1. Work out which structure the value -26500 belongs to, where helix-only ellipticity at 222 nm (-39500 (n - 2.57) for each DSSP H run of 4 or more, over all residues; to 500) was derived from one of P, Q.
2. If we compute relative contact order in percent (Cα under 8 Å, 6 or more apart) for structures P, Q, which one ends up with the highest value?
3. One of P, Q was used to calculate mean count of other Cβ atoms within 10 Å over residues 75-82, giving 17.5; which?
4. Check the numbers for mean projected area of the Cα convex hull in nm², for residues 107-170 alone across P, Q and tell me which is largest.
5. Using mean projected area of the Cα convex hull in nm², for residues 163-346 alone as the calculated read-out, with 13.4 as its value, let me know the right label among P, Q.
6. Determine which structure produced the value 17, 23, 22, 22, 12, 4, 0 for P(r) over Cα pairs in 10 Å bins from 0, in percent, for residues 251-330 alone, calculated from the coordinates; the candidates are P, Q.
7. Can you spot which of P, Q the value 1.00 was calculated from, given it is FRET efficiency 1/(1 + (r/R0)^6) of positions 235 and 363 (r between Cβ atoms, R0 = 35 Å, to 0.05)?
8. So distance in nm of label points 7 Å out along Cα→Cβ at positions 283 and 403, computed for just one structure, reads 2.3; which one of P, Q is that?
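What follows draws every value from the coordinates through simple rules; no lab data is involved. Computed from a predicted structure; not experimentally measured. Cβ atoms are built from the backbone, for glycine too; each structure is taken alone.
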Structure P
Amino acid sequence: MLPQDLNDKLRHNTIVNILDGSLFGFGIMGLASYVTIIPLFLSYLTESTALIGFVATLFHIGWQVPQLLTSNYVASLNRYKPVVIAMTLVERLPYFGLALLAFSLPTLGADLALLLALLLLGLQSLGGGLTGTAWQSMISKIMPPHRLGTFFGIQSACVNLFGAGGALLAGLILKRLAFPQSFGLLFTITGLSLLVSFAFLAMTYESKSAPKNVVEPVRWRAFGGRLRQILRGDDNFRWFLIARCLTGVSLTAISFYTIYGIRRFDMSPEFVGVLTSVLLVSNTLSSSVIGWIGDRWGHRRVLIAANLLTVLAIVSALSASDVGFFYIVFALTGIVNSAQWSTIMTITIQFGSVAERPYYIGMANTLIAPITIFAPIFGGWLVDAVSFELTFGIFALAGLMSALVYIIPMHDPRGIKGVIAAAD
């Protein structure tokens, strides 16, 4: 149960945080997407495919790695919002720097512009990671446990919907304006969208936590000991981490669907664009429903289903007789993406006590970072050295193993049973 003041502000907090996510998605998922717009911008500055690809990995590194490093400090806070507000500026303001860089490109030159762009993108991704643990802790504090999945699901749907709108606007701007003015305008609008998003985030109401839900920060050596103690004492959480690592391997298949389709069926760029739309629409339509299902019947069950759908998508790609099968592949992938995003965050914060929550959040994100970083590299090497079929087979096997871990040794975190009962 929420304290009375937070319960009174529940509607307000829900609205302002969904608006924050919507405008955040409009900018970062659409106008300045790490998947499309940022690589395209960098392609004007360098011919190095490896360097451009590294920037996409940089986004995940920046999000995952810092979260464990900040958990010791976050666990000592009686209010998370001040840290969220301060750190999220670090992930939002760099877009104004990118806009200035784009407009100044003729003066700066490509080499200096590339260096500055990489620094700004690194700062942006780092800001996201520094914000992550405090933001997830804040959301878990201001939302009722039995509504967390629904909230994350609706927010994710809005992020993707607004992101799709941002992508359409980006396409119009790139078509009508020449380089680099087009990117200067894109990054400027992104920065403005994130500032409005920030204003809604700043309206979040958060009261002070009870003393029992706050722990004293410790030195790094003692901090490491505390983390080891949690890992040794919580078998269920260890299985959760193992399942997440296996899931991370299986989800790497997503990075190879497009190139596989191009090489096998000679997909056109226009068809790839259509598949991107299928992915976004599927993600948007499924997000809120998946959150509600998780709140009602259990988020572990949702993760089991998501892993099985990943395997089904891989099998569909491998058995495709024509390019039309990829509609199914990308529709399934959209459902999987929405399930993994909202459900993972929801189930993670059900482990341990409220005071230990930042530790669990940090470990759940940072400890799987090596998989996120190296699985795509290994997959790319295996494709070149052997075949797509073997690579996809390994990814599918990892998905099945992850589902089995969720089914057999892992059980719902102790907080989930009460959550499901409240939902019923």
Structure Q
Amino acid sequence: MKSAPAWNEEKVRAAFPALAQTDDGMVRLYGDAPGGTQVAARVLERMRESLIEHCANDGGLFRTSRLAEDTMLAAHATAATFLGAANAQEVVFGLNTTSLIFHFSRMLAREWRAGDEIVVSRMDHDSNIAPWLIAAEERGVSVRWLEFDTATFQYRYDMLADLVGPRTRLIACNHASNLLGTINDVERIVAAGRSVGAVTVVDAVQSAPHFALNAGAIGCDLLMTSPYKYFGPHAGLAYVRTEIAERLRPLKVRPSPDTMPYRHAPGTPSFEAQLGTVGAIEHMAWLGEEFGGAAGASLRTRIERGYSAASAHESELSRQFLSIAAELPKMRIFGISDPAANHGRVPTFSFTIAGHTPAAIAEAFARRNIFVWNGSFYAYEIAGVLGVRDNGGVARIGLAHYNTAAEIAAVGAVLRELAA
């Protein structure tokens, strides 16, 4: 391995075409990453390849059909490396995480019986709650809740011993919160579920942009991601453990093959989105080559080193943001706010400022062409627990590795103005 060169903000930003755009002479500052990141150039190149060079359905004997099938299978192999799956047979592409969870909830719920129990969490995006609630209601299954501590913004892991038992059939949790930013100890939750034979589901949508995933090491049965949250196209990408993929009776049309990768793909996939996802993964590997000293290494090593380099940059941006917030007594952070403890969170910051509604905060940023969110972001249960669901939610700034220290300074100037 070569020594890793210093992070180069300009070189990284040049890999994202959208970052060069201006509006009426104003540069764009993207602080909306948790809702969807900007797209890496490699993604566009890969999608163009799919749509122009081999735009066809798979299964044919002619050249473009065979190329479409070859690239589809190659995309599954690349995704398996990215997810930490044992092989490409443990990969399922779909429309998005919400659709994938609804899809698998229908199959998993067939195994449930009245009197069974499932465990869901108050910290999840509703895509990892509502599908399970609907399935539980239909099957007469009891729902139990894993709470979080409103002071530490951590899961109440002490509840697991009482929540999980012989009737538990499923546990769903998230890897990182889209509102609080907390990185969760999902291995601990998964281990509790596996100890009683429950199916374990991890929502990794908010972790995937910030650190390397390893579903095999986590030990979960399903792990869900959305490539458009990590520099790729609108799509869903899931890890499904082989035993579960083989056990579940698939929801598919009868002529469709009963083997992976077709078994749990209910219709013709978006080949261009699959290849675009490969582009997003290749972007992270490129970061590992450029700034992780991993040129010539395996794809997995390049991905891991790319994330490591990106995470170090994001950590410094987080420290800078939280240091600014600490100066502003009118600003309340919902999540870990100690600049020295940002290793426990992703760079997603939800907050309020006394005297301003979340919408007014977002509008103040928008006037400066700084893009931030306001609302509760489908974190329905979190917003309810925190008491912000019915009064406008919160403002949210989310960073990615293409953001810069100068941009955080610009964000800080707006925050200081609002809190003055």
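1. On the way: P: -26500; Q: -11500.
That value comes from structure P.
2. Numbers: P: 27; Q: 22.
Largest calculated value belongs to P.
3. So the calculation was done on P.
4. On the way: P: 6.3; Q: 4.4.
Sorting by mean projected area of the Cα convex hull in nm², for residues 107-170 alone in descending order puts P first.
5. Values: P: 15.8; Q: 13.4.
It was calculated from structure Q.
6. Numbers: P: 17, 45, 27, 10, 1; Q: 17, 23, 22, 22, 12, 4, 0.
Value 17, 23, 22, 22, 12, 4, 0 for P(r) over Cα pairs in 10 Å bins from 0, in percent, for residues 251-330 alone corresponds to Q out of P, Q.
7. Values: P: 1.00; Q: 0.65.
The structure behind it is P.
8. On the way: P: 2.3; Q: 1.6.
Answer for the origin of the read-out: P.
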